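Chemist: Before anything else, here is the set of structures, which you'll find just below.
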Structure P
Amino acid sequence: MKKLFIKKRFTKEDKEKSILLGLVDLYIKTNSPVSSNSLKESGFDHMSSATIRNYFAQLEKKDLLVQQHASGGRIPTPKAFKLYAHFCQKNALLDKKEDKLLQVELSKSSKQITDYLNNSLEYLSSLTNLSVFQSAPRFDQDFVNDLKIISLSPTKLLCVIITDFGLIKTEILYSKMELDENRLKLIEDFFLYRMQKKNKPLIEDAALLKQAKLLYNEIMVRYIVGYANYNREDIYKTGLSKLLSYEEFKDPSVLAEGLSVFENLDQMQLVLQSTIKNNSLSFFMGSDLEKFGLKAENMALICTPYYISNIAVGAIGILCPLRSPYKKLFSILKAYSNHLSDNLTKSIYKFKITFRKTSDYKNITQKSILLEDKSKGVN
């Protein structure tokens, strides 16, 4: 018995949607208004130019296209980009070669979790040529590994703290006595001695020794307070200068809008927390960003959560112009999240590291804060 093959009849709505998606796709590639003839030559040769123009007129009435000049081509509106992005979200598929590159790049196992997250984010920015940011939980069992003291003035010091996981924290300290280069070196050696990194320095000046102890106690108490008062995720960001490579950002007002997204960490955190709550890849375009207190009509944010042991612990965000290759960006971000989650989970188990989200900060115990290795006594 012969099988019957019924040819699907495309409705007017199907054709209209196809025209819209094709136009947005062509506009993203060319950054030029799309005419009926140019669309016809880009895969719509089964339609006449007159028919395409009729669909253009209908799409204009629905606020999906605009025509800047009577005889000019059409430009998609933010509403059109949103429909296009929804379509791409359902049809995103990463090239196997690009997926393999991501897998290799993110497969590096390391105890320096902070460095790993930062390096991974740099790679994502390079791969997409866009500005990116990422929230992260607080990781425990993180010893203070090293520190540097830099003189800003005879009594004003910059202390740089470096942890085992690659976290870098800076603090400004003020000395009651003026410190020349030799005295500053003795104080830094005293700090390192207290952390079991150096032998005890010979400080014959009692006043200098007292000052060293005061400064050490001050910096460690500040570190403890900052560590314990964990009321928001750490946020890493990079690639801001990449915005300059896009035509849209050559307009100073548009560039200012884009950069403003990175100025307020609280707003960035709201976007990423919303993504974690949705537990899926999300995107926000133009007026969507107003609910987070952001004004960026010409921007889009694409975000997705990442996981440790199937627990959403943070989210990654990409800032891009409305005219962006969403199918590719969605695919890259999904793959990035998958590989990052797999390798973070492996590192957490391998190095026996625990972590906290902001909701856990009240449950911090003394064992969570590892400022010094107390296996040896210090006098």
Structure Q
Amino acid sequence: MDLNNISNNINEWFDGSGPLCDIVISSRIRLARNLMGHKFLSKCSNNEKAEILEKLKNAIMSLDIGDETSYISIDEASNLYRNLLVERHLISRHHALGKGPRGVVINNRESFTAMINEEDHLRIQVLKAGSQLSYCLELINRIDDMIEKKIRYSFSPRLGYLTACPTNVGTGIRISVMLHLPALKMTNHIEKFFNAAKDMGLTVRGLYGEGTEAASDLYQLSNQITLGIKESEIVKKFENKIIPEIVEYENAARKNLLSSQQDVLDDKISRALALLQNAHLISSQEALFLLSHLRLGINMHDYMGASTPAIKKLHELCGKGQTRQISIATINKLFMLTLPAHLQINCGKTLEANARDILRAKIIRSTLNQEA
């Protein structure tokens, strides 16, 4: 896999498609596994980590998962390339910052990754656009079964799969959805969402998972408990209860903006459009929030038929039908390709923060003004 090539495009699961994609950007299921006969990583020497890496790499690379796979050595990769993989959600920050032999197997569509020697010996994940958790579960279980035919996992008949973190013991599953919730933020109801998630035993994290803050009104919602609950039951709860309630909550906030806070909505969209079309310096954080407001405006037109002055202007900019030049996919692409590592790899050199802000603004201006 050529990391220079993938840096020019967005992942398949981040392209703005899939069920409920106006609010649910993506679905992800991750499984934590450890090899029988080996210590947890925190107790492993580098020699033992290398042995684990070789076993898992050979096993996973030999699988037929329906797509070509590539192996990347994380401990040998540069900081810039490690950050690129983090920005694309192909590895975690913990994996990027780890020590000793470690790597990742990635399929060409970037919908499957296997992190080797992250916190556990193995963490496999499957990602799809929109709300598609059942599909993710079916695929990851098939891959997990294929791996288990080649190696033996550390497993307790009483507890289930044994993991480095006690919260993962049992099924070892982490189910998460990436949500775009700008209207809840604008109507000052986002804290209610956080409290409701906590009451349901769920964790809300930022764009890049544990230890990160929310950016551009994007949140990752995931389960906390894996012990004593079947994987299918967790997925069913997400699909039948949790996701529908959140979607309904965000849609209610969007309708509220249209009916009683239209000036607030139009101000956010107008300011975002004006700044992004004209600014010559934009930080990564500012770009994410401003692009979030454009994404909201496009979605409200496409899914709710909203037609305020600002949304009309944005829709005119977008174009129509097959000739549409600015779409949700365009906004999502700008989300990703203007992140620091993407910017630097695509321009072929490392850049100071100020130079990145200049280049980011130029790319966004060019895209939104539909320049050649």
Structure R
Amino acid sequence: MRFIVVRRTKPHPYIKPLIIALSLITGMGLVAILLTLIGAHPFAILVTIAYSFTTPQVVKDMLLLTMLGCALLISFKGAVWNVGAEGQLYTAIIPIVWITLYVAPWSAGSPPHQPILIILASITAAAVFGAMWGAVAGALRAYVGIDEVPVTLIMNYVAYYVVNILVLGPFRGRYVYGYIRTDDLPDAYKLGINVVMQRTGNAFLDGFLEFIRVVVYYAYWVLAAALVALLTWVVFNHTTIGLRIKILGSNPEFLRAVGVDVRKTTVMALALSGLLVGVASAIYYLGDLTRLTYPIQAQTAGYGYLAILVVWLSMLELPLIPLSAYIVSSLRNAGRNMQIFGLGGLESTLVLLGSVLLTYSALRFLTEYEVRVVK
């Protein structure tokens, strides 16, 4: 008698959202139990986590992770594992700094249409740089046979040090008060809509108004995230390359049989993924980051790595990407809040994310596979 693992032929149609919900609930329960064992109050932990799902701080992270999640989805669908979004994110910022601070710096005498042109040029240049950085890893996988996972991971650190060299050298700012960083992005090029909200004294109403203020501020991000998601949908449903990428992930031999160059498809998958990371990078820099600080690896928020969690949690389904981005953003916010409220240090964030993902992995295995006894 022996045991074999086989894939289920007909998983339940609503199982994917259910897995996400159960992973979230079970993960929150596990972290509450673990932190209770080291002295934290379980009710305080659960209240903090629940509170973190409703705070305005999740808006920015959710929108950025939605864009990055869509970007990684393109390559992941083709079983091309781009774990290099972190490096692509910062590589794509390089031309933006050059354009906004050196090619066309803003001054009082600049023409009124200059901000629109420079913002569009920055987004385009960032997309091109992201695509080129991704294509390098794609070419190494396709034509040299080097696995893209270690390559894209190593390229993250290459990107860090390239940016560090530029910040230490040609990009080092003149108005930085002794800090090693670039000059701040001119206000005319910043993507944000500032709205002043008067406090009413009512805690619930003030919290709601603050949430609205944050959403309004990131209105450009909302538009960008919607366009990136739409572009991803168009690629997969209305383009030849999108169809080839999906087949690449399930049956690459079929592509070869019909005469499609699998190597070019692999490169295109990583290039398109990097292109969308570049778009997200431009929105992030123009709307929030606004300058680069040395050393960049100590300043990064790790969005490129978090985006990998977003894609896995979505189970490679585009409609679930925003939901996954919201969950990961909220859990990250919960980890920060638990540190602020004295419910744990950095380990609380890691335990929280790890508990959810561990539960998710187990549930996904149980719903997609079954163990059979063979005599």
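Chemist: Given that FRET efficiency 1/(1 + (r/R0)^6) of positions 169 and 273 (r between Cβ atoms, R0 = 30 Å, to 0.05), derived from a single structure, equals 0.85, which label among P, Q, R identifies that structure?
Modeler: P
Chemist: Another one. Ranked on Kirkwood radius over Cα pairs in Å, which label among P, Q, R comes first with the largest value?
Modeler: Ranking P, Q, R on Kirkwood radius over Cα pairs in Å, first place is P.
Taken together, the values in this text are just the output of simple stated rules run on the coordinates, not laboratory data. Keep in mind that this is a model prediction, so the values were computed, not measured. Cβ atoms are built from the backbone, for glycine too; each structure is taken alone.
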